[in-house]
Structure 1
Amino acid sequence: MQAITRIHAALVGMLGFSAGVALACLAVLISIDVAIRNLGVGNFTWLLEVSEYVLFAATFLAAPWVLRENAHVRVDLLLSSLPPAASRLLAISADCLGMLISAVLTWYALRVTADAVHRGDLIYKELVVPEWPFFLIVVISGGLLIIEFALRLIRPAS
């Protein structure tokens, strides 16, 4: 079990770091695009579309890391006002619900990914790209979220 936990933590950390690097690169590219546009040199016509893809991918790939780090937005007012046993029960319920929602999302994303691969679906915008890698990101993220919610349920209460 410890090996699975270590592998999961490494993968989640790597994806969280990758999301941060992708967003940093996007910020640099947007700055360069603004500069060259203002200098009258030209612009990156593909950058708006790439920024949409990067924001989508970074959001999903960073989600398991955010959950692991407890860095997501949450309102602790209710949890802090309840007795410890009730607060723990509410946290367990939330983790179970999160795991269920992640499982449903992952299942449907897996089906949509398989369909997109089978049909060879493409996204036609400035760039023409296959659709399935974007759905695969949801499958990967959803699977890691399921594992993270399960780990939260078996970890001792902090």
Structure 2
Amino acid sequence: MSTHHQPKVESSNLYPALSFTESSLAIFFSHVFSLHQHEIKGSLSLAFLAKKEHSEIHGRFLQDYRPTDVITFPADEIEESAGEILISVDQAILESCDRAIPLAEELSLYLIHGWLHLIGFDDIEESDRKIMRREEKSAMDHIRELGAWPDFLLART
């Protein structure tokens, strides 16, 4: 039986109006990591980007220039990378307003969604999408119960 690995969380905040503490992200992910068995080790890289940069990366690597919310790049054991999750903060702002939920919850959903991709969940087929949504909901409920949302704050511009 494998134990839970805890990748090291490293973040790059390339969205000037967004702020958060590394410690709140680490606590959030320690809870998220504990929800599934996985063998992923190394550093999990997070990047918070504006829509323009996020869409450029989406186009360059996935040949799709439409705005999206989350892009993941898989783990690479040679590089000791647990994978990379790129978040569009602009998309999260739009979605959280549309859905009338706190921005911290929308950003957290994107982080959970990215992590689920990295540990093998997919959302291409409808049947897989149902499983992905169920896992997202379960993780979000777990974080809500613990009050372990990252302390995301958006500066008023």
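Per-structure values
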read-out	value
Per Cα Rg over 2.2 N^0.38 Å, the highest-valued of structures 1, 2	1
Entry that produces 14.2 once mean count of other Cβ atoms within 10 Å over residues 55-62 is calculated, selected from 1, 2	2
At a computed 0.65 (FRET efficiency 1/(1 + (r/R0)^6) of positions 23 and 143 (r between Cβ atoms, R0 = 25 Å, to 0.05)), which of 1, 2	1
For -27500 (helix-only ellipticity at 222 nm (-39500 (n - 2.57) for each DSSP H run of 4 or more, over all residues; to 500), calculated) the corresponding structure among 1, 2	1
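FYI, it's all coordinate maths here, none of it is from the lab. All values derive from a computational prediction rather than experimental measurement. Cβ atoms are built from the backbone, for glycine too; each structure is taken alone.
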